[in-house]
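Listed after this line are the structures, all set down as structure tokens.
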Structure 1
Amino acid sequence: MVYGVVALIIKAAGTSWITKVLPPIVVGPVIMVIGLSLATTAIGNAMYLPGTPAGEEPVYSLVHIATAGVTLAVAVIATMYFKGFLNLIPILLGLIAGYVFALWQGLIDLTPIREAPWFSSPELLVPFVTYTPSLNWAIVAIMAPVALVTLAEHTGQLMVLSKVAGKNFLEKPGMHRTVMGDGLATMIAASIGGPPNTTYGENVGVVAITRVFSVFVVGGAAVLAVAFSFVGKIAALISSIPEAVMGGISILLFGIIASAGVRMLIDNSVDMGEKRNMVIASIILVIGIGGATVRFSDTFEIAGMSLATIIGLIYMEFFQIEASVMGRSKCLIVNLRACI
């Protein structure tokens, strides 16, 4: 519902103010944070044995590194050198190659796949049938502010997609439509027992690699995903993909997102020799990647990309005010000298 209200505000006010509030010197480093903040997850999946208990040192695994390396290498080769249809599915080819290598290394247990039924219905909740919705204002007060954090992520990912596709998605189809769609999707998912939706950086990376921007392709993938959820063996097959394989693919996807941030700075001719730009970019990168967190309560905090964006905007506004004051002071001094 918060998303819906924000969507109506954006529709009424337009999106031109967004590009003014979020200039390239802020958005570029934020995009880099999106990719680089996930780097530890990708490397962790590629290097260590899965299932390490919390608080214990993860176990280094050369086999997992080799599996991730094979996955990454095939995806890179397919991206750079394959032509036609094969060039459109480098991620899938990398996953298949990594899966086969992992199977050869004995990292995969095929028993759950053999035992899984062909047809199995996912566990769904139906309002007023399997449960009765109730309104708890305490929970609303806790959850509603979280929307403001995820809205910052939504804006950043939409800007990344715009840069990758060479189109201004903030204007067409319009950010008010994407925000409204995101909110509706989350409400529908929550009503049937699913988790909230979010804009995943991994998907942006896939779009950047494949260069396929068609909403019909994405919609078709969604339909297939829903259909696959009713096929037990496919669900078991996907669940059996080792973390090392996903880690190898993630290295490429997250890196491409970070590279998109660098590209934004270059395309907009941002002068990193200027102290103001250097300071703003440095602060955003360290706060975002370093995992800084501002915790307001046990249930609400601002961290990572959202916190880095907010602090970057504060410093951007500070420098603009300073430049305005200094400009007026210089103008006053020049005029005073002229009068004298």
Structure 2
Amino acid sequence: MRRDTWFAMAAVVILGSFRVSGVDAADVPEIAALLQRPIVGPDAGLTEVQWYCDQRVPGMPAVKSVDEWEREAARIRAAVLDRIVYRGEAARWRDAPTQVEWLEAIDGGPGYRIRKLRYEALPGLWIPALLYVPEHLAGRVPAVLNVNGHTPLGKQYPPKQIRCINQAKRGMLALNIEWVGMGQLAGLGFDHYRMNQLDLCGTSGWAPFYLNMRRGLDVLLSLEHTDPARVAVTGLSGGGWQTIVLSALDTRVTLSNPVAGHSSFKTRTWHVKDLGDSEQTPNDLATICDYTHLTAMLAPRPILLTYNLHDDCCFEGAYALEPLLAAAQPIFRLYGREEALRSETQLRGR
């Protein structure tokens, strides 16, 4: 027990003895001062939980070679997939073939066209998507999986469309996929907090989120003109979260740009605005690894960590970026690829 708590309890005992003797404790300055101090302040419960959680988040291992790190990264990747993503009934969804239905084409603008499609993320869950295609397409070209965050507009979010158009006009294949609970998948049945009900039933609530993006990557890599050596993933906020998770767990991603979408669990412990929706802090993930590990697991593949210095939502670069860099830089250094880990902090909020 803390010393000041003992003092406060002693003051209560002393107060009782004074009352028995007929002396008013308010007339004794030392006792009055002790009685004014709170025994349990309004923040004590939260602070104790924060310290409890902080001490139990796994730290980065002290590896000394590339081989040692790659064994550790493979262990983490397998554990997360087996114990977190594909737990329970979700194990049956893991190896199912990716079903795709190609729909009509849409006239784009100068330099690109758009193709509608949908794909089955897991049995019965179809994800709407748009493929932005360069007007003149030949040979193998870079491909980008564009994931979006928490916006009711979903894949039609104007900045996301502009990004996809820009990529296509630069000669890239740009796949714009819908996210669970957003856009065409909005509605009570797709609410992000439904995943907690799946967890209570013994099946991973994380699986639909992961398969939503992993199957999108399957579609992108199945295209005739996709260069598998040049496959990128990017997104903002919840899209940034999708980017780091998919890029860390699926080594088919060769370039990653998560934007304002993740921070260490230790950071989240003290900056509660970073907790995010349930999928961003899934059950048991922190018993295996932290987002510091996921960031380092990109090595030696290039990654650009982009944050807002001050953000009106969460994941501010002012506090979120440094722990991730501190964890990942030594790993990239082992590979001699320090330049592959880059960061960018924007001055404006979203």
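Taking relative contact order in percent (Cα under 8 Å, 6 or more apart) as the criterion, the highest value among 1, 2 goes to 1.
Computing mean count of other Cβ atoms within 10 Å over residues 35-42 for each of 1, 2, which one ends up highest? Across 1, 2, mean count of other Cβ atoms within 10 Å over residues 35-42 peaks for 1.
Comparing distance in nm of label points 7 Å out along Cα→Cβ at positions 171 and 187 across structures 1, 2, the highest value is found for 2. Could you figure out which one of 1, 2 the value -22500 for helix-only ellipticity at 222 nm (-39500 (n - 2.57) for each DSSP H run of 4 or more, over all residues; to 500) was computed from? This figure was derived from 1.
Output the label of whichever structure in 1, 2 has the greatest value of Rg/Rh (Cα atoms, Kirkwood Rh), for residues 123-314 alone.
1
Among candidates 1, 2, the computation of Rg and Dmax of the Cα atoms in Å, for residues 163-250 alone that gave 14.6, 46 used structure 2.
Each of 1, 2 could give Cα Rg over 2.2 N^0.38 Å, but the derived value 1.24 comes from 2.
If mean count of other Cβ atoms within 10 Å over residues 219-226 comes out at 10.4 when worked out from the coordinates, which of 1, 2 was used? Answer for the origin of the read-out: 1.
The numbers here are math on the coordinates, done by the rules we state, and not lab data. All of these numbers come straight from a predicted model, not from anything done at the bench. Cβ atoms are built from the backbone, for glycine too; each structure is taken alone.
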